[in-house]
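Colleague: Several structures are given next for inspection.
Only the coordinates and a few stated rules stand behind these numbers; no lab work does. What you see is a predicted model, and the numbers here were worked out from it, not measured in a lab. Cβ atoms are built from the backbone, for glycine too; each structure is taken alone.
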Structure P
Amino acid sequence: MNPIRVLITDDHLIVREGLRLILETADGVEVVGEAADGEECLQLADALQPDVILMDLRMPGMDGITAIEQLRRSHPAVAVVILTTYNEDDLMIRGLQAGARGYLLKDTSREQLIDSIQAAAKGETLLKPEFLARVLALRASPAAAAPPRDTALTEREREVLQAAAKGERNKEIAYRLGISERTIKAHLASIYQKLGVDSRAAAVAVAARRGLLGA
């Protein structure tokens, strides 16, 4: 199989070098380039055609959220994984809503880094349980919008989304709920349509901030 082509975008050289050193030792992963800001990331995305982009959010010039929004339009097949720190939760949520498929803390382990890249390349998202708690903590924010009346999730859709928020894959959710994997995909498609998103990460972020996932 072809290696997963990764583009690293971060304004700190030491972060880029550290990620490159880690990924160069991983089987099936190839670092094809590095960018220091969003604008350079967009240029390299055109030239290098990466499968996954690791994206910092706070950068001079074009920030990560702006870059994610543009990538969503120009390179919808490219999976963006946010690089974040604990003190920028709200910014991270905005990045997920902009189209990123997941997030990584900058002090993440090598295993989590590689697992997240592999999942993103497959169109999946590995969301850790603590993610839901952190999003729920922001639920009372004035920016949280009330859900439109005609987009209420069904009880089954809530179950599926809660499982996705815990990091369960489609196959695991299907097995636990006793339904087919195809049905899980159909529920997710319905959830995305109702919430106006196109990824698990964004769906969890929006649903949690609207109070749709419970406590």
Structure Q
Amino acid sequence: MSVVISPSILNCDFGHLADELSKIAHADYAHVDIMDNHFVPNLALGLPIVEAAVAYSQIPVDAHLMIEEPDRWAPVYAELGCASVSFHAEAVQAPVRLARELHAMGTRASLALRPATPIEPYLDILAEFDQILIMTVEPGFGGQSFLDSMLPKIARTRDAVRRSGLDVWIQIDGGVSRSTIERAAEAGANNFVAGSAVFKSEDASAEVDLLRRLAESHMH
């Protein structure tokens, strides 16, 4: 399974969105966080920014919906042209139905889990998803410290994916940096969302390359 680097634009300069997106043109996905101030205590981005990101990005857009009512809203983000949409297990009413709806629209479906949410209740429906997103911070704000307590959950999810024989990606989001990406890759993650580590570095493009090399050298 190959390493996927998905820089989060939450920390970029939105006044120069096209320029900021061009800095990560050789990453795999542009990760966009949508927050509604209900599911998480922050209000960030939304349909107009996502529409602009899809228009300007040279790579596919990966939308992470940290919102209530994803059953209603996830298909709207797919319609806008997002290549992958993550919705939260804690907010979704009908995860299988929503995943199938996204697939019918040609969009990858990803189930996101907050730190305290176990993977085990979802293992029987693993085949419905292209990806499991394991939050490695409590969702809501960028720049938080990586939770090492999530490493066993990443490893259990990877074991379940291996046993199933499915091609399900494991994405992690939160505190991903040079100092944390290696142990996350060792645990079994293959898709890494890095926000401040990329956009607050001196050279975002070089940072993407470095993170990719670090992850590749520690994947099993």
Structure R
Amino acid sequence: MSDTSASRHIHRRGLLLVLSSPSGAGKSTISKRMLALDANLSMSVSVTTRAMRPGEVDGKDYHFIDKAEFEARVTRRELLEHAQVFGNYYGTPRGPVEESLRAGRDVLFDIDWQGTQQLAESAADDLVRIFILPPSASELERRLTTRAQDSAEVIAQRMSKANDEMSHWSEYDYVIVNEDVETSVAAVQSILLAERLKRRRQVGMSDFVRSLQVGK
């Protein structure tokens, strides 16, 4: 490869890809498919005070910590965003995310609208926001029931909270109605490709273009 190749001139800055939705709308399933399909996309591993669920792995799904440690990290400003959801606290460690962006790697976030608002305050230029909607309220309830992770009381709480969560759809850059997972994954892939090609993320593009202009 010659010294004038584009790869020697252009470095792409990474981006923050946020998927938000009410519980049961499918964002976690879509997130897992995206991670399996795209080697340059990694999941942001949040810290949380909630109990570990069956099958989860500490350090892979979440970093499970107690409330005192969580509050200490907030005080030390080590979290890009944090929120309380159903009595538990969640937050995004700052260091690993900033390192990924500098290296040109993209980071996927499975967070709610509160966390997304905080990211918009601290990293607006790097942020791509996608909101996932269910095709209907009845389908949302069916998905919550069939996954068998929560009690009937918790499912009722999630359905009640869904109305508030969905009211924030207009704060997002893109909205996908998740009727079919594979169709939704394809839509997210298209969004990610377009966002990666945005001019402001192509660091060094000006120098590369000048190198193409004869006599410049």
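Colleague: With distance in nm of label points 7 Å out along Cα→Cβ at positions 26 and 186 coming out at 3.5, pick the structure among P, Q, R it was computed from.
Modeller: P
Colleague: With percent of Cα pairs over 22 Å apart, for residues 10-105 alone computed per structure, which member of P, Q, R shows the largest figure?
Modeller: R
Colleague: Here is a further query. Work out which structure the value 0.92 belongs to, where Cα Rg over 2.2 N^0.38 Å was derived from one of P, Q, R.
Modeller: Q
Colleague: On to the next question. Quick check: -15000 is what I get for helix-only ellipticity at 222 nm (-39500 (n - 2.57) for each DSSP H run of 4 or more, over all residues; to 500), calculated from one of P, Q, R. Which structure matches?
Modeller: P
Colleague: Okay, moving on. Compare relative contact order in percent (Cα under 8 Å, 6 or more apart) across structures P, Q, R and report the one with the greatest value.
Modeller: Structure R comes out on top.
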